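Throughout, read-outs are computed from the coordinates displayed, never taken from laboratory work. Worth saying up front: this structure is predicted, and the values here are computed from it rather than measured. Cβ atoms are built from the backbone, for glycine too; each structure is taken alone.
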Structure I
Amino acid sequence: MMENCCYGRSEMLMFNMVRLGLFGELLHGEGGYLHDLRSIKFSTEGEGLWRRAHAMRRNGNLYPTHGLGPIAQCMDINRGDRFEYLVSMSSNARGLRLYAEEHFPAGDPRRNERFVLGDVNSTLIRTAQGRTIYVGHNCDDPRPYSRINMLQGTKGLFSGYPDRLHIEGRSPAHQWEPVEKYYDQYEHPLWKSDEIKNETAGHGGMDFLEDRRLIECLLAGEPTDQNVYDAAAWSVITPLTERSVANRSRSVEVPDFTRGKWRTTPPLGIIGG
């Protein structure tokens with residue numbers, strides 16, 4: 001319930017612009033966890049141990065919430081819409097084995113490990129309101145970091161890595177615009193304070209804002225920005241993708257953890273700074 005990427009500056013700018021209607025009706029979103037973790041996975045301590053262990057026995061989209069959380073909030077998942085079903089497909093597993101062969105001497109037990117996690121997983125989710133979401137996962141091949149962070153609407157789109165956007169009637173025809181020119185007018189209120197902008201620790205300030213919001217909500221007795229239903233819906237994507245991958249990418253229903261209350265739960269608003 002503390003997905004830090006929901007508090008990234010560009011993600012919150014996108015959220016604010018969505019709420020203001022600049023992209024029109026939302027149709028499609030894309031998010032992912034695309035992060036070369038090969039050296040970390042083969043570490044003999046820390047997070048590499050559990051990451052590598054998962055890759056030995058699981059095949060699906062193992063880390064969806066970084067990219068999916070911000071998209072879900074923009075699309076009012078559990079607050080007017082919900083994930084309905086998904087399909088998932090994985091590529092061959094190659095990257096970790098090749099890395100071990102190239103970096104560890106003969107006799108190192110890591111050279112003999114076998115992995116089932118496909119290097120690239122592609123998952124498609126359809127929502128009850130007819131929106132579509134792509135969720136990608138690739139941590140075992142050489143590539144620059146990306147969470148994709150893309151939203152397509154009837155009036156334009158926002159796309160991350162690098163951050164850029166296009167708004168019909170405002171942007172030059174068929175051309176991207178840099179996001180930076182929109183911050184002055186559409187910066188999310190929570191990112192306007194000097195306290196946030198000068199906080200560089202913890203993923204450029206998003207961790208600080210994540211922690212601050214949780215503490216504020218708990219002290220005030222208010223609902224948190226992500227709740228237990230969001231935690232369940234975003235996290236269940238992983239085992240459901242494993243099920244789909246294991247069954248030739250057949251569609252899998254996503255449980256409605258709200259028992260229908262997604263229809264009447266109000267969407268998240270824009271929280272002031």
Structure II
Amino acid sequence: MRREGATDAAHNPSGHAYLSVLAVGGQDEADHGVILSAGIRFVSYADLVTDLKAYVTGYTNNQRPSAPATIAIATNNAIDVSRSSGRSFANNIIDPVRRYAQRFPGITIAGSDDMEPGFRATYTQTRHWMQGYLLATSAPFVFSGSADGCSWYGPSGSCNNGWTARGLYFLAGGAAPLRMINLPQIYNTTMAEQWRYISLTGVNAGRPRINFGGALTEWTACRQAGTCGSLTAVTAWRTMWSQLRAEPKLRPRSLPYSTDLRIDG
């Protein structure tokens with residue numbers, strides 16, 4: 001993990017801000033750990049914190065001047081999802097790593113969650129997780145999920161498995177507008193269209209527009225796995241920018257990040 005952090009930082013030139021997502025998998029509260037993404041390996045919370053501290057150390061060893069980085073540590077809503085597991089994620093993972101990273105002024109630690117209507121947890125369980133997380137820590141939050149089944153042609157409406165555009169607006173920005181960054185999965189053009197109308201759902205209800213940080217893709221991961229497809233990072237960013245700029249109420253001044261996932265063995 002130390003080498004991985006150093007490698008990532010070496011690819012990030014000066015003069016830009018960066019957002020890295022470390023997807024650590026679903027929470028296994030009974031065993032006090034996580035099941036790693038893209039696999040079935042269990043890692044305890046204590047070992048995970050040690051690994052994440054090593055990543056931060058490696059990153060700062062090669063971090064360029066004027067290149068601040070947000071490192072978002074991401075779980076998902078596929079295994080143990082509740083108010084208590086949200087608190088546990090904050091208390092056992094995010095805050096210990098955040099305290100360690102305070103010695104490095106160019107690093108911000110954030111929590112993150114790949115929240116998807118297609119995963120096992122219900123919307124209510126996922127909302128409770130979010131509330132537990134936000135109450136347990138003051139750390140930022142990066143939404144890194146998807147909008148399965150939501151409308152791509154208008155605001156409001158339903159999504160898959162009983163979720164709604166209004167509910168996803170809450171999870172992706174409405175719960176704490178000043179603390180949350182939305183880095184949604186944009187694997188095809190429809191996914192960008194969905195987020196345009198989810199943000200508009202909130203705005204039409206008198207709420208702030210979603211704070212979009214950019215687009216999250218999996219072009220590299222799909223090339224590694226050979227079993228999926230994704231837009232490239234550049235194409236996804238341009239598509240997201242175009243969709244948001246097309247809506248007068250949503251036009252952002254900037255869309256600073258473009259983050260592409262890869263699989264690490």
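To which of I, II does the computed value -0.27, -0.92, -1.39 (log10 I(q)/I(0) by the Debye sum over Cα atoms at q = 0.07, 0.13, 0.17 Å⁻¹) belong?
Working: I: -0.27, -0.92, -1.39; II: -0.22, -0.81, -1.44.
Structure I accounts for this read-out.
In terms of mean count of other Cβ atoms within 10 Å over residues 43-50, which of structures I, II is highest?
Working: I: 10.6; II: 16.6.
Top value of mean count of other Cβ atoms within 10 Å over residues 43-50 goes to structure II.
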> Comparing distance in nm of label points 7 Å out along Cα→Cβ at positions 171 and 219 across I, II, which is largest?
Replying inline: I
> Taking distance in nm of label points 7 Å out along Cα→Cβ at positions 211 and 243 for each of I, II, which is largest?
Replying inline: I
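For distance in nm of label points 7 Å out along Cα→Cβ at positions 35 and 139, which of the structures I, II scores highest? Present the calculation step by step, with values, prior to reporting the outcome.
Details: I: 0.7; II: 2.2.
Sorting by distance in nm of label points 7 Å out along Cα→Cβ at positions 35 and 139 in descending order puts II first.
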> Can you say which of I, II returns 7.3 when mean projected area of the Cα convex hull in nm², for residues 59-154 alone is computed?
Replying inline: I
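Using relative contact order in percent (Cα under 8 Å, 6 or more apart), single out the structure from I, II with the greatest value.
Values: I: 31; II: 15.
That would be structure I.
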>> Tell me which structure, out of I, II, gives -9000 once helix-only ellipticity at 222 nm (-39500 (n - 2.57) for each DSSP H run of 4 or more, over all residues; to 500) is calculated.
In response: I
>> Quick check: 2.6 is what I get for distance in nm of label points 7 Å out along Cα→Cβ at positions 99 and 179, calculated from one of I, II. Which structure matches?
In response: I
